[in-house]
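The next part holds the structures, each set out as structure tokens.
Throughout, read-outs are computed from the coordinates displayed, never taken from laboratory work. Remember, it's a predicted structure, so these values are computed and weren't measured experimentally. Cβ atoms are built from the backbone, for glycine too; each structure is taken alone.
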Structure 1
Amino acid sequence: MTIALTIAISALLAADVRPPEPEYAAASPALSAGNNLIVSGNSDLTVYVTAYGQVTACQWPSPSYHNQLRVQAFSPRGATGSSERGGLMWGLRIEDKTLWLAGQPWETSTRYLTHTPNVAETLLTLPGTGLVAKHALFVCPDKNVLVSHLSAYGTGDLTQVYWYAGFSPCTLLVPELPTAGWGLESISDFASFADTESGTIYHFRPKDPGKSDWEHVRRLAANSSSASEWSSFSDGVWIGYRGVESPSEYHCGEKSEASSALRQADAGELAGQRSAVGQCDSALFWNVPRSGAPEFSVTVLVGFGMNVAEVRNALDSAASAKYESLLQNNRKHWAKWLEEARLPSQADPALIELGKQCLVVLANARDRESGAVVSASPTQAPFVFDRAKEGAWITLAFDLAGYSELAEKHTLFYIECLRKTSGPGKPAGSLPAAMYGNRVEGLPHLILDVEASAWMVWSFWRHAESLDQNARLEYLKKVWAATDLAGDFLTGWVDERSGEPLPFFVDAYWRDGRTDAQLAGIVGGIGAALHIAQYLGYDRPEWTERMRQMKAAAQYHFLDASQNWKIENPLLYWPAEVIPLDDARWDAPITAALKALPALEGERTIFAISDLAMVCKARTEWLERLRPVAVTALRRTLSEAPATDRNPPLYSAPVTAARCLVAIESLYSN
């Protein structure tokens, strides 16, 4: 499938088109948040939770890494639509049926726990019964441990509780092959085993298992070897989990075989197999006391590490504290982190809370080591990348919210990814279209995104503007070499016949072409490069001349003979500043956008408000006119779009969270 897709992309690259663009383009459908509702993480480990409290995506050792879980779609009998089985999920055994908290017949609501923006809480009720389940889930801020706590109320017909794990450890990011994590089974999963002494089940894969490793692991499984023998494998991805309350049984199985933990749990009985090889799953279960108690609760801890020792130490550390203590520690950590937030005190209280939640979403999407920030939540296809054209908004959001160090580290990540020398399809000064957190290229290099370099340089200048004079000078010195390379690339990417940029990849059409958005982005990037050069005292006459040509091209496409706007919505292209933002010619499009705002829905509302706010910042009177309309639209949009299993919160995608923050900060800027 992946090879065919690459060939198809290659065949389309020759076209030269300027396709029509929507009035407000939301995030690319391929990069939407899917059915993941809530995210919890610590910049190393990141998990995504559905409306049923099921974990369907688990990124480690970085938010920008392959999903370490595997899920599959299924349609419950008599239900409309499909849900997903696999991942991490709880199951309740009621009247000889195992009902997984992964779809119908449960009625659910999922939210972030009040005053704890990193904790997902799901309330589930079973129609026609008195049974209620409550699931709380979070990642510890100081260790790579996931905490999953289930309480069941009205337990009269409940006999057993299951916890299922469909881990699929992956140790390799294949450059330019984004589907490898879920499309190539040969590079994921290896074995699982139960260490009954510590009460822990492990799933693992060595970094690069060879033939001898596979032979060895099969011998261990055949000989029912001890946990110490299993633990002798080399570093890679190791995942271990245990119940805080001792389970009644452990089981490791093969997903497609009769030993599958999912199949056996469906039947209501785990055979107690202690190891499995290949594509593995596993489960625990607890017998519910028949004493008539109205409540039953259980907690599972999941640890991640490079080897068994790291996982064991993380789990032991977490297990030494009670669930309530872990929850309180999480709450204190995020409360302290959010103390640094520079959110406008005069803003609507609901918007301040939204701003905090958006900041936590961005923090969870950030790679601790490299500073990369993924711009989209993972879906079935793993597009968990940092993309510069979306990352520019994330950097801007960090700056506006007062997290200058995170903003700067994000920009420096791009410098490390910038191509310093030219190669086939990889011009010097260009950026990969998408990057994993460890700087590996995420998409085929045939997808050349010229805008990425432009937005990178634009981010440099916008961040520099937020710094005082001394810090600004030192920062711009750091980024000058990258700016110089990118500036030469942007000014040299020219069609000599027309003077316009050469065609390059258009996301919406999966082929090369030209769009107004790309033209505006390049103009903004070259303009930012000239600002930086001028500030540092460098003379770049060839950039100045190219900027003159690009401005002329932009004016040709955007303005009529009277130098007024001729395009329907120029607000989309404000970074190019074809017309200065304080010019009266912005009055008409701003007025039109304000009138259209009440009719917009969902993500389009947030994108529109963030663009409007950035344009209106140049003039106080327009900002004052925008503020009440925008606040009303934001509140309406949030209230009319409740989270469901197929309708995630608007801020769950990091780029949308960044847009929310930019809007909130800009609406109340002085």
Structure 2
Amino acid sequence: MVQQGQIDHLLQETGSIDPPAHVASQATLQDYEATYRRAAEDPEAFWAGVASELEWFKPWDKVFQWDYPTFQWFLGGQCNITYNCLDRHLNTPNKNKAAFIWLGEDGEERVFTYGRLAQLVNRFANGLKSLGVGKGDRVVIYMPLTPEGAIAMLACARIGAVHSVVYAGFSVGSLRDRILDAQAKVLITGDAGYRRGNRVDLKGIADEAVQGLDVLQHVIVWRREDEKPPLGPKEVDFDDLLNSGDIDCPAEVMEAEDPLYILYTSGTTGKPKGVQHVHGGYMVGTYYHFKTFWDIKDNDVFWCTSDIGWVVGHSYIVYAPLIAGATTVFREGAPDYPGPHVFYEIIEKYGVNVIFTAPTLVRMLMRYGEEHPQNYNLRSLRFLTCAGEPLNPEAQKWAYEYICGNGEWAYLVDNWWQTETGGPCLGTLANMTSKPGRVGKPLPGAELDIVDREGQPIEEPDKGGILIIRKPFPHFFRTVYGDPDRYAENWNTIPGVYFTGDVALRDADGYYMVVGRADDVLNVAGHRIGSAEVESALVSHPAVAEAAVIGKPDELRGESIKGFVTLRVGNDPSDRMISDLQLHVRQELGPIAVPSEIEFTPTLPKTRSGKIMRRLLKAQELGLDPGDITTLEE
């Protein structure tokens, strides 16, 4: 834990990047200060205004009720998120507009209009109903990143069933634990997924996971391969079920607070945490930020590089883009397979205008070099956004120069949020100045602050402390499924506010810098240093693509710093390179932050959502139990 909530700020990043005039002038949210103030002064009126843009079967009686630590939004209101995703577009020109453009690693392409997607969702929803699935039933989805996975999610929501997507490729134990915790009635899986040209045997994993599970009544199998695996007694063919259903299936009338989905997040130890989101508030909040933060226009093509197994894929592949009537590109497989050209090729081929990706992907592209983006016409791109972990200033500047054309055509910004928040809380809008190393300001409707361990605000600029959320917004999670006490812990760690588990600082202009998890703060000779600052200093060296640092026990200094470094293509590990990197960090941050050890590694351990697993590096270094590593990328 951070002592007194404060950390030293060492990375003196003073540069800024102004948005290109053509990006700023067309930004949907033009007056940030006035909008933020309006949302803060009267959040109920603000969110009611957003909610009124959407379709409700019955209007709400009360906007907000807070019975600390639980709360409700749009009480008495009735809706169904899929009605806003699908039905509300069917009597408009959007009916024949592309909703999804799906790409396979092997070059396969499939396009789904809003009209066609609605038919398929209704068919599958009717198929689920024929199996006895109904309102409140839990359905686990263990599917590759394909349209069938998204259709399964929407079909569950259509009939009021609660879906729980498990990332395709998670282990037998991880899948089984989530089925048991949710007490799922049905599992939907596929025969295989594909990544880097390799086949992931989803059916084999699922078969082993469900052995002896009496709670499961049916297993639905999408058999995409030519050689169809045989079906067992409880198993049903996905396509047969889809084709058996009628194209009409009225959306189930849901109370605004009825659960929409459970998404399990892995903790450092212990069992995963089932974050539960609801139909009404989640629909309103994610839609608002899609329009205003991602700044989507009617004719834009939006590409989200995440997966339906993560909250980003739930919010910004499936739900919010469909509510807004957008065209969304998503792709199964690795973004650099069969080569680093793929990312740029997709932008050019589909005229992508807005991208949501992770800092990991930006650093990976930087590692491959600038010759790849220079081979493609990227001028359709207007707005590139990152989230997932801190975006290093060097990576941001590189992408701004080589992917955004130095602002000639596009702008690059950062944002911060968590599975629990459902959508972004901090960010830099399309018409706001970007400060590399700073994620941005609190977005309208989100009230954040930095406090010490006692919950006292840290007003002094550039003094680090604990990042907290003062009030819940509509798309905030409602509970930990089956474990309300665990939910309450986040509101009671610092009583009266939500403890995010991250540490951050705020500059004199109100821009936040999230420096990592509280557990990742280094304590060197009495100085408390955010790991992200040391990592950013390493990445700012021209030879470095990625870096992670950990603290090791040191009798004299409390902790010493060890760095793990991946070099850019064309650079080789050597003792001279270690000396150069140590000198570079000394010049950037001062002697207190210089790693005493540096180890070169071809890759860093990451979660499948792209976050570096520093605790795994630390566990391996110190011979400790790494805890839950089910999210580790193979």
One of 1, 2 was used to calculate distance in nm of label points 7 Å out along Cα→Cβ at positions 521 and 545, yielding 2.7; that structure is 1
Re helix-only ellipticity at 222 nm (-39500 (n - 2.57) for each DSSP H run of 4 or more, over all residues; to 500): value -12000 computed from one entry in 1, 2; matching entry is structure 1
Ranked by distance in nm of label points 7 Å out along Cα→Cβ at positions 233 and 265, the structure on top of 1, 2 with the greatest value is 2
Output -0.49, -0.95 (log10 I(q)/I(0) by the Debye sum over Cα atoms at q = 0.07, 0.10 Å⁻¹, calculated) maps, among 1, 2, to structure 1
